[in-house]
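Values in this text are rule-based calculations from the coordinates and carry no lab data. Keep in mind that what you see is a predicted model, and the values were worked out from it rather than measured. Cβ atoms are built from the backbone, for glycine too; each structure is taken alone.
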Structure P
Amino acid sequence: MPDLDDRRRLVLSGGFAEFRYLALERTSSNPLAVTLAVEPTFRRIDETGGERIRNYELETTINADLELVKNRLFAGFNFLYEPEVTLTALDETVREAKLGGSAALSWRVTPDVVIGGEVWYLRHYDSFGLHDFTGDAVMLGPTLYVRFAPKMFMTAAWNTQVWGREIGNPVSLNLAEFQRNRARLKFAVEF
């Protein structure tokens with residue numbers, strides 16, 4: 001890539017944790033479930049250029065899902081706020097935040113497999129306070145859930161940017177603040 005230094009090294013770039021709290025559980029009389037999730041992330045290496053940095057993110061989400069057809073069809077809604085601060089090697093501090101929401105529809109094909117699709121609308125700000133708007137994007141793609149055992153499962157999602165707008169740029173995608181494609185694969189064991 002032009003303007004990026006060549007780097008060849010193997011280094012631990014950071015770490016993350018995920019904490020979830022089931023605020024409202026779905027029951028036979030209540031088709032709605034609400035989960036609060038927090039995912040703190042720490043990075044020592046810049047994802048793009050490979051420079052040493054200190055980066056802290058705190059992805060905070062409210063996940064709600066509604067059972068539309070008993071044990072078959074589900075609607076999901078997610079609300080996201082993700083503040084991020086980066087301390088660069090030049091002693092600069094960069095603050096930014098993402099705000100967004102999603103809607104999804106999922107169908108249980110077998111007792112252990114659920115497939116679906118989701119759409120995300122995301123906004124990017126150059127501040128924690130959401131007053132320095134820099135652009136937005138719409139991401140669209142499929143989702144998958146597979147249960148291997150009562151407390152072991154896998155989730156997968158892939159989204160592609162179908163529309164985006166960076167302030168001051170006439171291009172129809174916002175590749176400055178958001179990826180063209182993003183994928184997430186998670187294996188989990190509950191205990």
Structure Q
Amino acid sequence: MSVPTTARPGQAMSWEEYARLPEGPRYEYVDGHLVVNPSPSFRHQMISVNLLVALRGVLPGTHRAVPTWAWKPARDEFIPDVMVCAIADVEAGGPARFTGTPALVVEVLSGNRGDDLVRKATKYAAAGLPHYWIVDPRDEVVQTFALDAGTYRSDVTLVAGDPPAELDLGVARLVTSVAELLTP
């Protein structure tokens with residue numbers, strides 16, 4: 001078996017070819033194609049850290065919040081900015097990718113907004129992800145969604161200047177504001 005020496009964004013490939021790619025850029029595998037995401041900006045990373053700290057403060061001992069860990073719900077593989085999953089669903093030793101269903105996935109919008117707002121939302125709903133949050137640093141909005149009959153319904157929308165609100169993540173609730181999450 002050979003390891004691919006070149007990989008182009010959008011390249012069609014089998015799962016086996018994808019799985020042999022070396023660690024490196026933030027690869028995702030969607031609809032049989034390689035998706036390569038650029039390294040997140042400093043602000044994007046700080047928002048992810050703020051989310052991790054806030055979530056870890058409210059999660060029960062049965063769950064963990066993890067950054068940029070691969071989630072493979074079926075044929076596709078995604079790398080959410082933040083994912084909350086049950087410890088019991090994680091294999092001992094920490095596998096390369098999570099194959100269970102997380103309690104929550106959070107995406108921080110950056111370059112390709114359509115992927116997070118449409119493509120991933122559709123795929124996540126089809127995979128049965130119960131809670132999906134979008135953090136939009138550009139427009140200073142946090143929007144939460146809950147799975148309802150196979151599609152997401154908007155749950156809470158927070159905009160800059162709103163007082164802290166309670167956000168449901170299924171296994172816990174987080175009281176936060178846009179300012180708390182977006183402040184570097």
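General remarks:
- Of the structures P, Q, the one that 11 was derived from, the read-out being relative contact order in percent (Cα under 8 Å, 6 or more apart): P
- For FRET efficiency 1/(1 + (r/R0)^6) of positions 116 and 132 (r between Cβ atoms, R0 = 41 Å, to 0.05) computed as 0.75, the structure of P, Q it came from: P
- Source structure (of P, Q) for distance in nm of label points 7 Å out along Cα→Cβ at positions 108 and 124, computed value 1.5: Q
- Source structure of the calculated read-out (log10 I(q)/I(0) by the Debye sum over Cα atoms at q = 0.16, 0.17 Å⁻¹, -1.20, -1.31) within P, Q: P.
- Computing mean count of other Cβ atoms within 10 Å over residues 100-107 across structures P, Q gives 22.8 for structure Q.
- Ranked by mean count of other Cβ atoms within 10 Å over residues 76-83, structures P, Q are led by Q, which has the greatest value.
- If helix-only ellipticity at 222 nm (-39500 (n - 2.57) for each DSSP H run of 4 or more, over all residues; to 500) is computed and equals 0, the structure in P, Q: P
- When mean projected area of the Cα convex hull in nm², for residues 68-147 alone is calculated for each of structures P, Q, structure P comes out greatest.
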